[in-house]
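What follows is a set of structures for review.
Since every read-out is calculated from the coordinates, none of them should be taken as a lab result. Not measured: the values here are computed from a predicted model. Cβ atoms are built from the backbone, for glycine too; each structure is taken alone.
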Structure I
Amino acid sequence: MPGRRTDILCLFLTGVILAMLAADLAPLLPNLDPAKMGVDYHLYLDVTSRWLGGGPYYEPWQVAGPYATVPGVVLYPPPFTLVVAPFLVLPWIAWWALPIGIVIAVTVRVRPRVVAWPLIAFCLWFPGTTVMVVAGNPTMLFVAAVSLATVWWWPGVFVLLKPTLLPFALVGVWRRSWWIALGVLVLVGLPFWSMWVDYAKVLLNARNTNGLLYNLGQAPTMLLPVAAWLGRSRTPESTEIGSGTVAA
């Protein structure tokens, strides 16, 4: 039967890709440099802690004039401080456990068909995914937001906190709850009005040869929850504010 043959082929491809992932990780894990583990996690906790202590969120030289967007440069908008702040008191493992746990839980919930497994496996194998997890890059949080958006729609709005990932924020844009969440996000951002001025300068002063493609390498990882959703065998009811429907 054609359908069965397709499933067998997809299972084979998934196995091959996961074997490639295992082969990549086998020599990497024993030689992992501790100095590079959680480097982004520590960066954003440090700058958020500095800001809460009365210091600047962005480096003065970012605001003063042109600079190169090298690793360690903060380019997130001001409200992102509210995302990071809770992790100053939460155990360090929560930075990884929460987003990864959300992605796994939603994937299990929608039960993607076998035909989607190779794409999901590819997103896991993609080198940028490993780098993201090892470094503790905040993009993990946005992958989790997209996962939640495939169930409740409105969490996709929070991907706007990383403007270079804008297309992924549009998951759920056709639902009323998404627009309500956008309104809430705008209201939350209003008290940061003075920091928005600095943020505008930070973006205008940034110099990067890739321009808007700066985060293109993170796209395959961001596609993981989208692949699971497109291949879903179960369609959960979405929670719509004011509609009376609740997720199954």
Structure II
Amino acid sequence: MKEFKLDFKKFLDKIKNKENFAITRFGDGELSIIEGNSLNLLNKGAGEFAYDATNDKYSKSRELLEESFNYQDESYFVGVACRCCVGNEKFKHMVNLSEQNESNLTWANIFVNGNFNKFRSEFIPELKNRKLILVCHEDSNTDNLPFDVEMVYKVKADAWLHNLPLIDVLKNEINNGLVDYVFLITAGPFANILVQQLHKHNNKNTYLDIGSVLDGYLGLPLTRGYLNGAPTLRKVCIW
């Protein structure tokens, strides 16, 4: 049985040891898209993402999102919503739908809730020792980040629809000699897509879908409870 804090330590140790890997995380929103259900979160925070199941303009993006959920590699890890957050039935459904080996599954919440303080006190100091590239919302202010980043790429709200060309841009950058970099990606479902596409292209870097953990540093609206000191900050999620 997996343990929340032990899985966090596993990924922290990979960062410390410069062992390259990838994490892509799927919550309710991403699952809803994969199952073909419309949703709209563009009015949340600085603007997140939307999906209109009746509009063909989303077809390619949805296809890429589903690919990122089912892609398999020994150094590629898929985070799913845990049973304590979404219920046992939905948790089992996500595990089965992902088609991943148990060893390549982790929590969608791996960096948040009861692991968030450890992310700040242990993970961030280790990131300071790595070469970093950040993909973030266009409203982000990177002046107050707790580490230096060599390159910053800013994306729009609904990035998974508007910023797909960035995939090839970053592949070209990697081809020009990027090795042992850590890509920190906060871009909704575009993060899922980008992590998988870049890892498939070249697994000699680390690609992390980090979600909202840097929102406070980036000056973005704090839309998650754990960022505002809610009880979820002490929640140890179960598998």
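Matching task: 3.8 is the computed value of distance in nm of label points 7 Å out along Cα→Cβ at positions 80 and 144. Pick the structure from I, II.
Checking each candidate, the match is II.
Here Rg and Dmax of the Cα atoms in Å was calculated and came to 16.5, 46; which of the structures I, II was it taken from?
Answer for the origin of the read-out: II.
If helix-only ellipticity at 222 nm (-39500 (n - 2.57) for each DSSP H run of 4 or more, over all residues; to 500) is calculated from each of I, II, which structure is the one that comes out at -9500?
Answer by label: II.
Looking at structures I, II, which one was P(r) over Cα pairs in 10 Å bins from 0, in percent, for residues 64-151 alone calculated from, given that it came out as 14, 33, 35, 17, 0?
The read-out comes from structure II.
Mean count of other Cβ atoms within 10 Å over residues 8-15 computed as 17.1: which structure among I, II?
The read-out comes from structure II.
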